[in-house]
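Below you'll find a set of structures to go through.
Bear in mind that the values in this text are calculations on the coordinates, not laboratory data. Nothing here was measured: the structure is a model prediction, and the numbers come from that model. Cβ atoms are built from the backbone, for glycine too; each structure is taken alone.
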Structure P
Amino acid sequence: MRKIVVALLALTGFAVAAGDPPGFAVFKAADLAAIEQQLVQQVGAQKSTSHSFNDFGTHLMSMSHMETDGMAEIHETMNDIFIVRSGEVTLTVGGTVVGAKSTGPGEIRGTSIEGGVTRNIAAGDIVNIPPNTPHWSRMGAGGKATYFVIKVKAK
């Protein structure tokens, strides 16, 4: 029964109780832990996966799990906020994206970053990455991390 409830919550982006204002949502710790476990179990050959929550108009929310280095990226119109739930990540910000290519409106990806500043982030850390800031998450051998992502549309 618990698996069915978790699956329904995951599909609906969390249920809203009667009388709650439009756009209001509560993401309970137990539900987030269940989604994190689901992500860990479903990680495939790409060694990364994510779960999208609602699009709230001004911002988007998701949870990601990765077991390999990510792509270097720039979001021209989005501010990224990462809240690390588990694991550790080596994050490089700034510098220049190597092999930069547009992958969609306002989105640029590449293979790595030259220059920039490197920070190690771990469970409990919160990171704010402004729009137009190159960033690249790396795991290292055998590394795993799960993090909550809030993408805020820039003004």
Structure Q
Amino acid sequence: MLFGNVYIYFAWGGKEYINSKMRITLFTGFAVLCGLGCFVFAVFKADSRTEEEKEEQEELIQEKSEQSAAQIAISSIIESFQLMVTKEIMLISNLFLYSGLFFCFYAGVFSTAIGNSKLLESPMSTVGLCGIFIGVGEILGGGMFSFGSKLMDKIPKSVILVL
């Protein structure tokens, strides 16, 4: 959110329309960053489970290996629907719905509406500026929950979810 929008702010500033060269440049940059991100995740240490968790998973794999692929798929779908109607998932599904709508709005609708505004002097650079502020907010919020974890442990989880 931050670096891409800084690029958009400076590269698209003063432009009225986005041509194909501008889109291809942005897409290529994001594709390279995506590839680098996938590479970083590929070199992470893979297994941090305890011995008990490994044994449980091996037992599950042995049980599943006796079933056909269709039986495994059907049982997984059934288990997913059974989990979906539990009290905990029903309670948290409202938060999932809200956060999904919230991020769709900020990722798609909000910046598009700003970019199509005819009242702003330079709407394309304002799209980048808007994205920069959203990115900074995400970084600050994530940092607050990550680096302020000792403070967050004192606050009830329900209050954190609502905030």
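Consider the structures P, Q: one of them gives 0.65 for FRET efficiency 1/(1 + (r/R0)^6) of positions 81 and 145 (r between Cβ atoms, R0 = 35 Å, to 0.05) as calculated from the coordinates. Say which. Write down the numbers at each step before the final one.
Working: P: 1.00; Q: 0.65.
The read-out comes from structure Q.
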Discussion item. Using FRET efficiency 1/(1 + (r/R0)^6) of positions 57 and 129 (r between Cβ atoms, R0 = 25 Å, to 0.05) for the comparison, can you identify which of P, Q gives the largest number?
Written reply: P
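Taking relative contact order in percent (Cα under 8 Å, 6 or more apart) as the quantity of interest, name the structure among P, Q where it is greatest.
Values: P: 28; Q: 52.
Sorting by relative contact order in percent (Cα under 8 Å, 6 or more apart) in descending order puts Q first.
Given a value of -24500 for helix-only ellipticity at 222 nm (-39500 (n - 2.57) for each DSSP H run of 4 or more, over all residues; to 500), point me to the structure among P, Q it was derived from. Spell out each step's value before the answer.
Values: P: -5000; Q: -24500.
Going through each structure in turn, the value belongs to Q.
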Worksheet item: Of structures P, Q, which gives 20.7 when Kirkwood radius over Cα pairs in Å is computed from the coordinates?
Response: Q
Worksheet item: In terms of distance in nm of label points 7 Å out along Cα→Cβ at positions 73 and 121, which of structures P, Q is highest?
Response: Q
